[in-house]
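Quick note: the coordinates plus some simple rules give every number you see, no bench work behind them. The structure displayed is predicted, hence computed values, not measured ones. Cβ atoms are built from the backbone, for glycine too; each structure is taken alone.
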Structure 1
Amino acid sequence: MPSRPSAPLWFYLPIVLAVCFLLTAPSAWAGRKIDPERRDYRRARLKAADMSGANLAGADFREADLRTADLAGANLAGADFRGANLFWANLRGANLEGADMRGAWLRRADFTGARLRGARLQRADLRRAGFGAADLREADLTRADLRWAYFEDCDLTGARLVEASLRGAALIGSKFAGADMKEADIGGTSLRESDLRGAMNLDQAQVDVACPDERTKFPQRIERREHYPACERWD
């Protein structure tokens with residue numbers, strides 16, 4: 001049987017253009033302030049919306065499109081973001097204590113100075129997210145994808161990082177007292193100046209493939225090596 005001839009490239013051009021339009025077209029909320037009394041935003045299109053400084057405690061954002069939205073300084077305590085898309089969202093200084101962000105897309109989101117105490121971030125996509133000086137005490141990051149994320153001067157006291165992927169991430173000058181790091185993947189991760197003395201379930205094999213420095217503090221059970229090959233990529 002003769003093979004069916006493939007369609008010419010121009011045949012696909014309208015399809016490609018339509019897809020690009022759907023992915024890049026701004027929502028009706030782009031740059032606009034939202035109703036401060038509203039709490040139900042399930043599946044709402046809020047791409048590039050301005051929610052900075054808003055009091056949205058307990059709001060429902062399940063499966064909402066919040067790509068590039070500005071949530072800086074917003075009160076989002078107890079808010080529900082399950083399945084929401086917050087790609088490149090601005091969450092600087094936001095109050096996210098007790099927020100439910102399980103399974104949310106948070107790639108490249110900016111959490112600088114955010115309060116995430118007790119937040120639920122299981123299985124969240126946090127690749128390349130920024131956590132400068134963030135409060136992550138008792139946050140649950142079980143099986144979260146934190147590859148290439150950036151943590152500096154963060155407090156992860158009592159956090160759960162069980163089976164989290166932190167490969168290639170930077171964990172600089174952060175505290176891990178009581179943090180559960182069972183089977184966390186920290187291969188190639190920078191641990192410079194971090195305090196891991198109280199970390200739970202952290203073993204020698206995990207640390208040996210990471211990149212600590214002379215100021216990294218280990219639990220007594222961890223032996224310091226003379227050379228860590230993973231540090232070559234950080235030099």
Structure 2
Amino acid sequence: MVATERLRGNDPVIETASWDVDGTLYRMRPMLRRLGAAWLAETVRGRGIRAWREMATLRRRRRAAHRIRASGGTPDDASELIPSAEVLALERRWYASAIGAAGPRPGVVAVLDHLAAAGVRQVVLSDHASEAKLEALGLAGRFERVWAGDALGLLKPAPALFERVIGELGGAAERHLHLGDRLDSDAPAAASVGFHVAILRSGRVRGVIPPRTRVFPDAGALLAALRDGWPG
């Protein structure tokens with residue numbers, strides 16, 4: 001019997017799974033260290049002003065996303081979220097290269113393999129474009145589909161983003177597992193539409209943990225829970 005399945009007749013509890021990318025498939029701190037090193041290297045090469053301007057563009061976009069996320073994830077004008085070609089190029093140049101240098105979160109590939117072996121359909125549900133990041137991590141091709149909230153005019157924690165995913169995937173919400181790293185955005189919206197939620201987060205947990213949600217200190221602990229039959 002496949003370890004991720006706790007059978008009800010012949011049906012697995014979890015049939016589909018969505019993955020957040022930033023902070024989940026890779027850890028933020030190692031990525032940010034490499035991003036800082038890349039900026040310093042550009043400065044040493046005499047390209048500091050250009051690098052500063054490019055990073056300022058990305059910072060402005062990040063602040064706008066934080067503002068929209070804090071207000072529920074649904075902007076007054078959805079077009080302000082859609083990334084321009086310039087922004088996508090800068091994200092590839094700066095973020096994807098730093099993410100590739102940092103590499104996947106330890107243990108996350110084993111979780112991907114475990115779910116795949118159980119026949120779980122896996123997709124990406126991130127706030128931002130992820131194709132270049134997945135390529136940099138060596139994870140391109142592992143997912144059936146890749147959704148970016150900003151391209152749809154929505155950010156987590158908007159429940160409509162999660163409703164769209166399960167609507168297009170089909171199946172029951174209670175047989176879907178969302179994997180993320182944030183209790184303030186991934187967990188409440190995913191749980192509100194009926195998903196099971198796994199949050200990868202080390203350190204002290206603050207705030208209310210929503211229903212159907214478990215917090216794991218690392219991917220190894222998550223894998224152990226899946227092997228024990230969670231969620232079931």
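From 1, 2, which structure was mean count of other Cβ atoms within 10 Å over residues 41-48 = 19.2 calculated on?
Numbers: 1: 19.2; 2: 11.9.
Going through each structure in turn, the value belongs to 1.
State the single structure among 1, 2 that was used to calculate mean count of other Cβ atoms within 10 Å over residues 57-64, giving 13.5. Working shown, then result.
Details: 1: 20.8; 2: 13.5.
Source structure: 2.
Compute relative contact order in percent (Cα under 8 Å, 6 or more apart) for each of 1, 2 and report the one that scores greatest. List each step's numbers first, then the result.
Values: 1: 9; 2: 27.
For this comparison of relative contact order in percent (Cα under 8 Å, 6 or more apart), the top structure is 2.
If helix-only ellipticity at 222 nm (-39500 (n - 2.57) for each DSSP H run of 4 or more, over all residues; to 500) computes to -2500, which of 1, 2 did it come from?
Working: 1: -2500; 2: -12500.
Computed on structure 1.
Where does the value 23.4 come from, among 1, 2, when mean count of other Cβ atoms within 10 Å over residues 113-120 is the thing being computed?
Numbers: 1: 23.4; 2: 16.0.
Computing mean count of other Cβ atoms within 10 Å over residues 113-120 on every structure in 1, 2 gives 23.4 only for 1.
Any idea which of 1, 2 comes out highest on distance in nm of label points 7 Å out along Cα→Cβ at positions 49 and 209?
Values: 1: 4.1; 2: 5.3.
Comparing 1, 2 by distance in nm of label points 7 Å out along Cα→Cβ at positions 49 and 209, the maximum is at 2.
Where does the value -0.46, -0.68, -0.85, -1.27 come from, among 1, 2, when log10 I(q)/I(0) by the Debye sum over Cα atoms at q = 0.13, 0.16, 0.18, 0.26 Å⁻¹, for residues 81-160 alone is the thing being computed? Please report the intermediate quantities before stating the final value.
Details: 1: -0.29, -0.45, -0.58, -1.42; 2: -0.46, -0.68, -0.85, -1.27.
The read-out was computed on structure 2.
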